[in-house]
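So, here's a batch of structures to check.
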Structure I
Amino acid sequence: MLTADNSLVAPSGDTLRATSLAYVEVDRRGLIREWNPAAQRLFGWTRDEMVGRPLADTLVPGTLRSTHSAAFARRLASDEPWTGMRVEVPASHRDGAELRVTMVLDPLPDGFCAFLSDQTDWHQAQQELQRSTTLVNAILEHTSAMISAKDLDGCYLFVNGEYERVFQVDAAELVGHRDTDVLPEVVAASGRAHDRHVISTGEALTALEELPFGDQIRQYVVTRFPLIDPDGSIYGVCSIAIDDTARRRSEDQLGESERLFRATVNNAPGMLFQLRFAPDGGQAFTFVSDGCRDIYGLEPNEIITDPRLVLDTVEDDGMHVSLITLEPWRWQGVVVRPDGERRRLQGAGRFYRLTDGTTLCDGVVLDRTEEHTTEGRRDLDELTRRLARYRFTAVAGPLGDPLLTSSTGDAAAVLGAADPADGLLAAFRSVTGEADHERLRAAFATALGGEPADFEAGRLWLRLRPERLGGRQVIEGACFELGAS
């Protein structure tokens with residue numbers, strides 16, 4: 001109850017024992033003179049231990065004691081009413097742990113009293129919530145993904161920093177507006193269709209979407225998912241868009257590199273292959289170049305399907321020795337093709353072993369039939385380690401002559417000062433004798449006609465292979481240098 005000076009009368013002992021709130025009563029000297037059981041549960045001190053002890057030295061954290069003492073003195077000297085004043089302050093437990101408590105302070109005729117409740121868990125929960133909110137906001141603002149949220153009417157609820165940067169918009173101005181304020185109608189219509197799908201099914205959806213930026217089209221992988229209220233109702237759609245343009249362009253470039261690689265391999269003399277030996281003794285070709293058609297009269301897929309078609313023709317223990325020792329493999333022999341034609345072949349390969357026990361052999365088989373009578377004309381080791389010095393793609397020009405469309409490698413190493421762009425046939429004629437010019441022309445004509453052709457003169461080996469690209473006949477050519485420089 002209140003006294004004439006608006007001070008409270010201290011509650012009775014029965015009331016203090018019954019309440020679940022901690023009760024502390026302090027005189028004007030700052031000494032504790034009342035301490036109920038709830039206070040003991042909150043701070044860990046018994047009433048006998050606390051009565052007569054200074055409040056500042058017991059419950060106030062050390063770093064705040066001087067501040068507390070000054071505030072206590074000002075409050076006692078002030079005439080301002082402070083009945084029922086509520087504050088939240090840190091406090092010390094007996095074991096040294098810091099608590100966060102809420103106090104309701106009331107004046108007494110010769111001191112003050114306070115009812116206290118523990119807010120430590122709530123305060124920690126608020127701090128965790130603040131940290132989580134800060135973390136989420138940091139992720140939203142620093143991710144390279146565009147993130148947005150829209151309500152069921154298609155109006156923006158939120159866009160992140162990347163969305164602002166990409167579309168050059170301000171989030172505050174965009175909220176409440178529709179996507180047509182940012183995107184062309186045809187693009188926005190596609191996005192709205194995906195939004196409606198997510199809303200109707202209640203399930204996430206990932207799709208590839210194309211967005212125009214100036215004179216280019218960028219491709220985004222967009223994942224949409226429903227935003228759900230605690231009662232389970234959908235109130236909007238969130239979208240996360242990741243720019244996938246660079247990766248897809250890299251895949252296209254990789255595909256072009258693969259095409260050029262295969263063109264080089266398939267234009268190389270002989271049959272290139274990779275043979276796999278499994279730990280259990282199984283053997284299989286993992287790759288066979290198109291040269292197998294000239295060598296064995298078989299298609300690549302036939303050899304890959306049944307490796308014995310080739311392996312049975314190699315009557316040589318050297319491969320089995322190389323399989324064990326990993327020494328280079330060398331072989332030569334005669335085979336009879338399915339059409340009855342005999343071919344004298346030479347093979348070479350290198351073995352290497354994988355960590356799982358599998359052994360691989362990268363090798364080449366060359367047709368030496370025509371060269372057998374001229375022993376030493378070309379050295380197998382030299383051929384197998386040389387790659388094409390110069391590669392090109394050509395089409396038939398207006399007069400039927402080959403017209404260069406693209407090339408890679410060192411043209412000068414093969415053609416000297418001649419520029420193949422000024423005339424491909426003329427460039428090759430400049431490095432061959434006049435007696436070879438007709439054979440050279442015939443080789444190009446054969447290839448432009450759709451048949452493979454080879455031309456050899458001096459140290460030059462020109463391999464021409466026809467292909468059809470986009471419905472047009474082209475030549476893939478590869479130049480090899482034979483013999484030493």
Structure II
Amino acid sequence: MNTAVFSIARRLSRTLQTTLQSQSTFSTSARRYNPQKPQQRLQSIIFPVPDPNTNLVPRIERWIEEGNAAYHNDLQLVIKGLRKLKRFRQALEVSEWMRTKSNLPFRPGDHAVLLDLIGTVHGMSSAEDHFNNLPQEHKTEKAYGALLNCYVRERQVDKALAHMDKMKQLDLAYTPLPYNNIMNLYAATGQHEKVHSVLAKMKDDGVFPDNFSYRICIISCGARSDVSGMEKLLQEMEQQPQIIMDWNTYTAVANVYLSSGFPDLAVLALEKAEKKMNKSDSVAYNHLISLYARLLDKCQVQRLWELQKNYCKRPINRDYLIMISALVKLDDIAEAEVLLKEWYSSLNILDFRVPTILIGAYQTSGQVEKAEALLDQFVKKGKKPHSNCWGIVAAGYATQGEMDKAHTMMKNALSAYMPNMGWTPNHELVKKILYYLGENGDLKDVETFIELLKVARPMDSDMYYALIKARVRAGKEVDDLLKGMKDDGVKESKDIKEVLASEEEKK
């Protein structure tokens with residue numbers, strides 16, 4: 001009997017075990033059940049919480065104390081939702097509570113998710129310690145796979161390969177997932193020439209590649225501009241009996257053709273993708289709309305948008321973001337403005353990523369005043385634009401040489417600043433504003449700006465320059481600033497030395 005047959009037998013055996021485990025614990029829940037109380041889902045108290053730093057465990061415990069059920073599946077969905085929102089610390093807190101405090105079973109998949117979250121929040125060393133301290137019965141293929149995923153995410157090639165070898169020795173690499181992880185690792189580290197060899201090794205080991213396996217290889221061919229290699233892979237994939245061709249693969253092929261300068265072939269691939277997609281799949285429409293926008297085919301973009309609105313539920317923020325981006329790409333700002341108004345009047349939660357697309361388009365086209373006016377409309381309606389929105393407008397005014405307005409917009413950005421939310425003030429832009437303030441601003445304005453800036457980044461020579469220059473212009477002493485520089489370990493820049501030397505000459 002060959003290795004492929006053994007692989008199938010192992011897979012069937014493990015699938016049966018997993019099914020039996022899940023059936024035996026399906027109805028288990030952590031709760032104090034109150035039959036008189038209408039039952040709600042746990043998610044209803046979790047996802048309205050806007051603050052990513054809030055500990056959600058007390059909410060869950062209070063929920064149970066009030067007579068509600070916390071089912072295993074509900075907690076899994078909560079953790080999955082938090083990970084999708086990149087609220088990894090909150091997801092970790094819920095996962096830890098589920099393991100240590102609830103009466104729920106903690107299954108192999110739960111251990112894998114916990115390990116992955118530990119690696120994300122606390123780093124590789126903590127993930128390795130947790131894995132090493134797991135009881136042997138919990139060191140399943142899922143736990144091994146989670147640690148491999150951590151190595152891949154951190155791009156630790158040598159450790160990932162050694163761990164993969166260990167999985168093979170223990171007969172735990174019997175699905176495409178670990179092989180796909182290694183292929184992703186090679187792709188992420190720019191070693192695209194090694195990706196195809198992993199696919200070949202997978203087949204030699206008796207593991208059937210899945211759609212993701214081929215797709216990673218196709219994308220890797222695109223990164224090497226190997227159109228011929230991609231076409232051979234696609235032909236091989238289409239002939240595999242275990243593969244059901246999907247729209248994702250054909251959009252990946254279209255992207256490679258488009259990036260390689262073959263727009264006609266990209267269109268053919270997109271036509272195949274559309275035939276494979278479910279008409280109610282909004283994500284598929286998003287991909288097709290984006291790619292046709294790159295082809296500058298406005299008719300197809302509009303046709304697909306109308307189909308999406310007809311066949312899918314009402315458009316959500318992601319759909320509006322994609323379509324407005326497509327219209328901006330097609331240089332149809334007027335239509336993008338109409339769609340933005342439709343988005344704002346929809347029932348979607350306010351997501352500033354959507355108007356940011358149009359704000360960026362205004363800035364790029366030199367219509368900074370329109371970008372500022374759009375933000376002012378949100379402010380008048382009691383909304384609080386994110387820092388990056390104001391930062392885009394600040395950059396636009398700086399490009400036009402209107403530094404006073406750039407200062408005001410950046411001050412707005414810093415006033416709205418929240419750490420770990422993906423935005424930091426642009427160094428060069430801030431330097432321009434600081435030098436402008438040092439030369440022209442009132443001392444109070446400089447001090448206020450720097451107090452705001454200190455929340456987002458530590459004191460540096462540019463910040464001290466603006467303060468020293470403004471103090472000197474106001475006829476005030478700077479000894480305390482020089483002492484502060486020394487205490488902060490900031491060296492005197494050439495500009496600071498020139499200001500001090502000029503002031504010394506006047507005395």
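Laboratory data are not the source of any read-out in this text; all were calculated from the coordinates shown. Remember, predicted model here, so these are calculated numbers, not experimental data. Cβ atoms are built from the backbone, for glycine too; each structure is taken alone.
One of I, II was used to compute distance in nm of label points 7 Å out along Cα→Cβ at positions 52 and 284, and the result was 9.2. Which label is that? Computing distance in nm of label points 7 Å out along Cα→Cβ at positions 52 and 284 on every structure in I, II gives 9.2 only for I.
For distance in nm of label points 7 Å out along Cα→Cβ at positions 100 and 132, which structure out of I, II has the highest calculated value? Top value of distance in nm of label points 7 Å out along Cα→Cβ at positions 100 and 132, among I, II, belongs to structure II. Looking at structures I, II, which one was helix-only ellipticity at 222 nm (-39500 (n - 2.57) for each DSSP H run of 4 or more, over all residues; to 500) calculated from, given that it came out as -9500? Structure I accounts for this read-out.
Match the computed value 133, 60, 47 of Cα extents along the principal axes in Å to one of the structures I, II, and report its label. It must be structure I, since only it matches. Taking mean projected area of the Cα convex hull in nm², for residues 244-427 alone as the criterion, the top-ranked structure out of I, II is I, with the highest value. A value of 18.4 for mean count of other Cβ atoms within 10 Å over residues 396-403, calculated from one of I, II, originates in structure II. With respect to mean count of other Cβ atoms within 10 Å over residues 228-235, the largest value across structures I, II is given by II.
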